[in-house]
Structure P
Amino acid sequence: MKITFIGGGNMASALIAGLAGKLTAGADIHVVDPNAEALERLRTQYGVSTATGADQAVGRADVIVLAVKPQSMRDVAAQLLPLLPLNDRARQPLVVSIAAGIRSADLSRWLGGYGAIVRCMPNTPALIGMGITGMAATGGVSAAQRQAADDILRAVGPTVWLDDEAQIDAVTAISGSGPAYVFYFIEALQQAATELGLSPAQGTQLALATFAGAAQLATQSHEPVTLLRERVTSKGGTTFAALSSMEGSGVKAAIVKAARAAADRGRELGDELGAAG
């Protein structure tokens with residue numbers, strides 16, 4: 001499989017690390033990025049070919065991964081348009097977009113009506129191979145191309161396929177933005193630890209280990225998290241007191257409200273980014 005990455009930033013680097021020498025040879029990966037230093041690092045580490053601008057290698061790829069900032073996508077599409085074999089469906093590469101907020105319909109329009117697009121929403125734990133990605137394919141994506149997209153994103157964690165691209169906004173709210181919610185909760189535990197007399201180092205160690213352990217327990221258990229929570233919560237005990245306080249403060253409702261706000265903002269960004277062009 002020949003894969004071209006447009007953009008060589010953190011997420012692209014994470015994907016390349018998971019792909020090179022595994023799903024495909026490093027020599028079959030091409031990276032386009034204006035940052036010469038980033039290209040040299042990728043070339044040295046993984047044996048990929050590189051270019052500072054879109055070149056003919058783009059049109060020869062089986063898959064083109066768009067890993068650029070959403071605000072740059074229209075300009076990138078304009079650079080790619082003359083390099084794509086628009087009139088030969090048999091040779092058309094799959095376009096995989098991991099740019100937040102860019103809808104497939106808008107990207108297709110910027111690419112001259114291109115039909116083979118998979119839109120993805122990965123999250124930052126992908127940087128350590130523990131991400132999760134929501135994915136949605138347009139009607140022009142073949143079964144083989146869908147599998148190729150899945151193979152590529154599985155290099156950094158599991159995938160969740162969606163029947164309706166509109167559900168990407170919900171994925172963004174839960175897993176795309178979700179790591180920040182986790183970090184926010186960890187920050188709160190760290191603050192509570194110091195206020196209760198522990199050192200910052202002790203608070204950090206306890207908070208991180210507790211969160212990591214609880215997440216792994218939930219992942220490995222066949223039981224629902226509600227039951228796991230109930231088993232830790234003895235009536236009238238310390239955990240009961242803490243959870244009762246959270247319920248009284250509306251913590252769960254606030255988290256759900258926050259996720260809804262993230263989903264709403266995702267839809268707004270899609271409107272804003274796709275409005276012109």
Structure Q
Amino acid sequence: MKPTPPRPQSLSMEQLVQSFPTLSRAPGAEAWSPEAFLEWLAGPAPGSGARHAGRFILEVATRRYGTDWARLARAEGISEVERVVAPFSFFDAMGVWDRAHVAALVAWMGSPGAVKPSVLDSPERRDELRSFHGDEEVTEATEKGTLSGEKWLVAGWRLEMQQQAERSSRWPKDRTLAMSVLARSFPSLAGAPGLEPWNVDAFLPWLCSPEREATAVHAGRFLLGVWNPSTAWQEVAAELGLSQCTGVRPFNLIEAVESWDGEHLAAAVAWMDAPFWP
């Protein structure tokens with residue numbers, strides 16, 4: 001395997017907070033203050049995208065400083081502590097985040113630029129589109145329906161659709177085949193049963209073996225999360241007679257990044273750039 005690439009651990013907490021668009025005005029974006037950030041996260045302002053980003057920030061801060069967020073929340077008089085300091089759920093976040101948030105996460109993983117935000121997320125690109133196309137009201141027919149609006153905005157939507165189609169073309173339309181393609185991209189899973197064709201019942205016993213290294217276990221958990229993030233895989237394993245299996249615990253991105261090399265990171269980022277959901 002290739003050596004693990006350097007991670008951007010030198011990023012300050014302020015820089016990391018600022019990299020997520022919905023956190024740019026949160027306390028901690030200018031000067032890191034755990035108490036103020038936690039109070040903001042517990043308040044009415046953040047939407048679901050910001051809450052997921054905030055939980056990610058909390059987990060990074062825990063690893064960096066050892067902060068006990070539940071204890072701090074209680075000391076600050078914050079109600080619904082468990083909801084506020086819930087663990088960061090990678091697949092839940094991927095279900096609601098826009099590309100700018102995914103790009104921030106991928107940059108933290110050590111692959112800046114691997115996921116580019118939407119052209120409409122950038123004020124500069126929006127100004128370029130407006131200057132080139134103008135603001136005349138237009139209606140255009142596409143394969144997916146009709147687009148109506150100012151000409152520059154319609155052009156941006158059309159460009160987004162084209163780029164999305166190009167990214168998605170890396171995966172077969174048959175999602176079972178797509179799972180096999182994704183699985184092949186993780187070197188530590190080479191030779192595992194249940195990958196070609198994808199068969200989760202055949203894959204689980206292999207993943208549950210105590211011989212599996214952490215690199216492969218995290219890759220396997222990633223596959224299970226893509227296949228069905230809402231499934232209680234420990235219960236499925238128990239039904240197959242694998243009651244002591246720890247390999248099917250929920251995927252934890254931060255733990256995975258700590259063990260993966262460049263090839264594994266690239267495999268995960270490829271899916272993050274063009275996620276598919278069977």
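Looking across P, Q, the calculation of mean count of other Cβ atoms within 10 Å over residues 50-57 that yields 14.2 traces back to P. Determine which structure produced the value 13.1 for mean count of other Cβ atoms within 10 Å over residues 34-41, calculated from the coordinates; the candidates are P, Q. Computing mean count of other Cβ atoms within 10 Å over residues 34-41 on every structure in P, Q gives 13.1 only for P.
A value of 0.50 for FRET efficiency 1/(1 + (r/R0)^6) of positions 74 and 266 (r between Cβ atoms, R0 = 41 Å, to 0.05), calculated from one of P, Q, originates in structure Q. State the single structure among P, Q that was used to calculate distance in nm of label points 7 Å out along Cα→Cβ at positions 98 and 218, giving 2.4. This value belongs to structure P.
No lab work stands behind these numbers, since they all come straight from the coordinates. If you're wondering where the values come from, they're calculated on a predicted model, not measured in any experiment. Cβ atoms are built from the backbone, for glycine too; each structure is taken alone.
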